[in-house]
Every structure is written in C-alpha cells, then in structure tokens.
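Dropping the structures in below, format is structure tokens.
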Structure 1
Amino acid sequence: MNTEEKSQKNQHPFLRTLSPEHLAVVLQNAKEKSYAPGDVILKEGEPANRFFLIQSGRVAVEAGGQNGENVQTLGEGETLGWSWLFPPFSWHFSARAVEPTQCVVLDGGHLLVTAEEDPKFGYDLMRRISQVLIGRLQATRKRLVAASKK
C-alpha cells in the first residue's frame, strides 16, 4: 500500500487518532476490497482472521446461518468483525453487502500477535474495539426496549 493510500485509510474513525507507529502496524497488511450487493463478507462459524473498516456502502450483520435474521446494518465509518480477538476465533455472525461496499481489510492474526507482543499497542487496540462493542451493545439494548414496548 503506497503512502497516499495509507493516508486515505487513516481517515477512518477507528484509525484517526492512532500514533504513526501504531498506524503503520495496523496498515502493514491492509488490503482494499469491494463487495457487490449480496456478496457474503464473512460467514458464521468460519475461521475469523480479518477486521473490516467500512469505507462506503452498507453491510447487514445476520445471525442464524444462511438466510439469517438481520441483527444490525453497518455503514461508512463503522467496523466489522472482532471475533479474531477471542477463542475459538470463529465468526459469531454472518455479514453480507447490502449495497456496493468498499472496505479496508486488516489481518486480524497480525493485529492479535502484535497486541500480545506490544502491550501499549494492545491496550490502544482493545480500547478502540471496546468502544465499538459498547456501541453495539447499546444499540441492541435500545432495539430490545423498543420491541418490548410494542
């Protein structure tokens, strides 16, 4: 990935305030990937080894296997896939592009090994991912409360 491409990637909210050293680690094996509507990005139960930074488009997160229930829809500036952080390192959900979607795909295994070797990097990474998880839990809580009032 050239310098201009790396500069463009660090505009994603997940990366925005990373130190230059940590940004270099995160983007070391990064690749851009495009998905057409209906493309499966990740599949429940398969090995989890990637982390997605959504640059544009929308992605449906689904539970329950093929033709599963839509749990949440993610879009530009959001992240997808944190199962590579925790054993058994398999996807807990499936994800499918709802519209043309562009992602930066990060190597989860590389991030995990680096986080274990460099506690400062690991803390920063876990803090960022924890913020994502808290946001997802709050969104789920709001949906459950709204559903219980119907």
Structure 2
Amino acid sequence: MRTLILYKSKHGATREYVQYLHQEIKDSFICYINDFKIENLKEYEYVIIGCPTYIGQVDAYTYLVNHWEYFKNKKVFVFTVGLKDPNDRSSIESYNRIPPNIRKKIQYRKLPGRIDYQQLNLLEKLILKMVNVKAPDKIDPTATDPILSFVRLHG
C-alpha cells in the first residue's frame, strides 16, 4: 500500500503535519502539490492532500477539481489547516465549496493551524488583530489521528 502525500503550505503548519504523517505512514511519499507529475499517480493506492485555508478558501480546491478524473478511483483524504474552528460557518462553507461528487468520495478533516507571528507580514498581522484570532504557536500532531486511522483501516 503506497501512500502519496501532496501538500501546499504558506506558513509551514501544513508542511509540519505532512512531515509527521510521513513519519507515521510506512511507504509514503511527500511532494509539494505543484511539483507532482499527475501521471505518476497510478503508483499510489492512497492519496492524502493537505493544504491551508485562507479566507474560507481551500487552497488546493482547483487542483483537486481539475485532476479529479485521476483521483476518483483512489482512496483520498483531504485535510485543511486553518485558524477558524471546524464548526465555524466559514469552515463549513469552505468544505461545501468542494463539489458534491468529490465530497462523497473523499474523507475530509480540518486541522488546527498555528502561527509564527515573526513570519507574518504587516497585513497578515493587522487582519489577525482585526478578527481577534488567537492561535497556538505549534501544531498538535494528535489532530492527524483520523488521517492515520483512515490509512490503517484500509491498509
């Protein structure tokens, strides 16, 4: 059972989750989503796609929709990383933007983000101050338990 872990990351939290998953899943391969050659997908049974959410948008949405023909017969788990609670209206709306035919074939989870305030630009700092969002400064690896269970359950 080979597992492909594709990801996008802006401030590093998604990348940290991906590295943790890679350590935990034997026979997994990590690739930045824009660097992956889609024709190589046939080598994998499982695909995990991790990406951040920004302003209610799943960052890998376009990639997933544009390449769904390749993914549709794979076991796919999509996780997003963000500061908003998974039950927040904007989190639910971002998930619902994924087309229903894709949603019914994938597993999905939103994981808690983290902030390294030193990496933020001035605009990002102002936005966080305006929306009054508080976030931890490190990821919680246990948040990946549903993803690990998915791979172990089917593997």
Structure 3
Amino acid sequence: MSVTALRAIEHVHGHLAWLATLALYHPAILLRRPRRRAVGAALSATILVTAAAALGALLYPAYRGELKPAIFASSPLVGGLFERKEHLGVAAVVLAWSGLGLHLGEQREGPSDRGATRPAFVAFLGAALFATSAALMGVVVAVYRSF
C-alpha cells in the first residue's frame, strides 16, 4: 500500500475513532433511565466503533513493519502507549457489542422484567471511557510519529 493511501486511511481512522468515541456516550447517557429505549443510538455507536477498529486493523501490518520499530527505539513510552491504545480499542468494541446485545435483550423482555441495574448502560459507559482513552493515546502517538 502506498504511503499516501496509508496516510489517508490513518486520518480517516483517527477522525472516525473520535466520532465513534463521542457516539458511544449517547447510548450511555440515554440508557441511564431504566425504561429508556436507545436501539438506534446503540446500533449506530456500535457500527462506528467497529468501523474505526476495522480501519485500525487494516493499518496495523504497515504500522508494525514501518513505524513500530522506530517508535520503540526512540521512545519506549510512546510505543507502550500505542500498545495500550490497541487493547483499549478492542475492549471498547467488545463492550459496545455487549451493550448492544444486552439492550436488544432488554427490549425483548419488556419493561416489567428490567432490573434496577442496567448492564447495557454499564457496557456502553465502559466502551465510551475505553474509547476516550484509546483516542487520546492515538493522538499522542500520531503527533509523535505518523506515516
């Protein structure tokens, strides 16, 4: 893949990741109330964070070959941030899908079966917080070194 294409994908990945991060807060806020429905917000946020992760996975082989050795050689701290960013990003995707599944399951049970705790709310809040951390770390790494 050309450097120009890698840069373009990297920029789209970064912008989409921030959009997904903000979108993950929407179902978390809506699902605080026990009887609230937020299927559209939950589905949209989950799709956005999954798309951002897919673009990151597409970039990873080039990152591993071209950038990772130089980043770790010059700043192990920044290299470590990128590694943590990956883990937090995957956790955000897993929690978003979990939150979506839990919320859809709550919709089938009906309002009388819902408990006081909202597992979908907790999952989306966790996804949003992990995505925020990953996005912040991604900015630090991108400022330090990019394609």
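A short reminder: the numbers here are calculations on the coordinates, not readings from a lab. Please read these numbers as outputs of a predicted model, since none were measured by experiment. Cβ atoms are built from the backbone, for glycine too; each structure is taken alone.
Numbers at a glance
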item: Parent structure of the calculated result 17.2, 58, given that Rg and Dmax of the Cα atoms in Å is the read-out and 1, 2, 3 the choices; result: 3
item: Parent structure of the calculated result -28500, given that helix-only ellipticity at 222 nm (-39500 (n - 2.57) for each DSSP H run of 4 or more, over all residues; to 500) is the read-out and 1, 2, 3 the choices; result: 3
item: Winner on distance in nm of label points 7 Å out along Cα→Cβ at positions 34 and 82 once structures 1, 2, 3 are ranked, highest first; result: 3
